[in-house]
Structure 1
Amino acid sequence: MIRVLVVDDSAFLRHMLESRLNEFDDIEVVGKAVNGREALAHLAELDPDVVTLDVEMPKMNGLEALKAIMAKTPKPVVMVSSTTTEGAANTIQALTIGAVDFIAKPEKLANVSGILDELAEKIRAASKSRINKLTRRPALKPVVKSKNVDKRPAQHVIVIGSSTGGPRALSAVLPAIPADIPAAVLIVQHMPPNFTAQLAQRLDKMSHLYIKEAEEGDTLLEGHALLAPGDFHMELDTSRQVQLGKGPNVHGVRPSVDVTMLSVVAHFQSQVLGAVLTGMGRDGCTGTSAIIEAGGWAMAQDEDTSVVWGMPRSVIEAGYAQAITPLDEVAPTLVQALLARTGESLGLSA
């Protein structure tokens, strides 16, 4: 039985989450709290397996409570967020601080029952997560980017896919990639609309690469990274420009890592490198298979540093990972593999 502490300043939402989550055979709400301060008081007493934490609350908000939880009694936390720009920005910050995952509140609280199945799945995944992998990572300072960046069309592409635990993993990988890397980077993170825009902005501030949310018609440029927008598959057209689509969900998600990888391989053949990071499920396995079959190169994050070792595990067990590394070695391994293929060297402008 997964023991859950529900933290939300809305009495309606607390009651709804308690009553509906208790309907699942494997989940029990063992306590409720009105704000972060009250939640901290309950943690030692109740010892929950997972905490659901509202972002915006009086007295002590979700971000403040999360920092305290991670510092004092680390627990898997699923943030419950509004879809406003501010709510999305705070949620992205929470994910980089240490929250395992998040779920977006419906605009009308009366429709909250529509997210219960998804929340239950996230609670189950959080209960199995390696929470120690989300703590003790120092905050990165904003980076001053080089203004002398050649906007050369990319001849090589790196595709990075992630899901649960991904925002924090991406915050470790992307800042470690040099600005003068001779490739474009495409990122697929399972995340709803609006939240991906905030994630791209945050990653851009801490990275030497130029990072933005992908838009229709974007050109793939060396030293630039594009993040798939929520609710859109990111593919390439015959001109190798970004094409966003609302095709069927793949593995229950949109954007899908597989969709992007398959499309990129179709246009860049052997000049593709793939990296599958922490996440639940199998998204990325079919894509890495296509990369390898085309003569490209692929890697996966190791079990020890993955928050949820689902996506990387599927790639490794299928035999498609040519390198398996801890999180801190993902970027240098990718760069080394790329340079071995291009024969170039870097000025290390990062």
Structure 2
Amino acid sequence: IYTLGSQPGTTITNNYLQGVPAGHKYGLHPDEGSAYITFRDNVLSVDKNVTWLINSDDFGRKHDLSITQTYGPINKVSNKNLPNSTIQDILVSSDYVWPSQAYSIAVNSGLEDAYRNIIPQSNLSLPDYVLPASTFVAAGVTSVPIRSAGDASKTVWLAPSGTTSFTAGSTMTRAGGTATSIAVPASAGDYRLFVVDAQGNRSAESKSLVRQGNGGGSAQQGSIVGGQSGRCVDVTGASQTNGTQAQLYDCNGQTNQRWTYTSGKQLQVFGSKCLDAYNQGTSNGTQVIIWDCNGQTNQQWNVNSNGTITGVQSGLCLDANGGGTANGTKLILWTCNGGANQQWSLRS
């Protein structure tokens, strides 16, 4: 998306970009003289090897820009210090499996249904139209929005890759051909979308997927990845000592970054330690540590569909201190404020 010159009152929002290849290319590019423009809630599903996802280089003529809530696969922002401007880091989903907010942008973007046939199916298959992007579901989410397949005689299914026979159950869900949402299978796994016609012929499977990590209420295990930093919630030094503070660190798959979200709302690590608000603190700045699991409410967390993780006892958000993104940034509790440093995703 390219802008040039002063454009007071302009807002560029709710766009889903695909197909930008590697090389000297960008996702958002406010060029020289761009001013008084707001970029908000845009998803850049572009190659990670573009030069910048946001090219905001300063040659002296850009100012009064707001670039926030930008989703992408890597945090590449050329400059965040333009005059009178707010430019936030990318909310990172390195595997292109988007949180619900980004997926919602994708599913509501593009042509309206009445004009869908402008795009030949050779360019965009029906399953890829119905499920335009990959998404993961947070705890408690039972359905995801989709685009209508546009034909009441057809059915739409979420099922494991390679499925050829369709029966609703814990690993398959069904919706009508004009439905705009579909239930998420109860069992943990990755699910593709299929369209089946009245004669029982199935389409090819969608390129995108729906990731269910919930296990139908059983424990969900994986990494907790910061939306702003792209780094993992990590137990400092891999220590199992009570009171060790959690931090951000490069994701490496080690046990001190593997968390289990239980049906009791605990985030467990090392099998017996829980993510804990130190000394049952409920104020801003309370350290987030590990401690022996004890069932107390300061060890219970809500993993919310808006990307935040909040303490059951405090109601405060899990927060990367000071908006930090570097290795070693400590985790604390802070009043929920919509900041990118309070966005998290559980990854299997």
Exercise. Using helix-only ellipticity at 222 nm (-39500 (n - 2.57) for each DSSP H run of 4 or more, over all residues; to 500) as the calculated read-out, with -10000 as its value, let me know the right label among 1, 2.
Key: 1
Quiz prompt | Which of 1, 2 leads on percent of Cα pairs over 21 Å apart, for residues 179-258 alone, largest value | solution = 2
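So P(r) over Cα pairs in 10 Å bins from 0, in percent, computed for just one structure, reads 6, 23, 29, 24, 15, 3, 0; which one of 1, 2 is that?
Derived from the structure labelled 2.
The numbers here are math on the coordinates, done by the rules we state, and not lab data. Please read these numbers as outputs of a predicted model, since none were measured by experiment.
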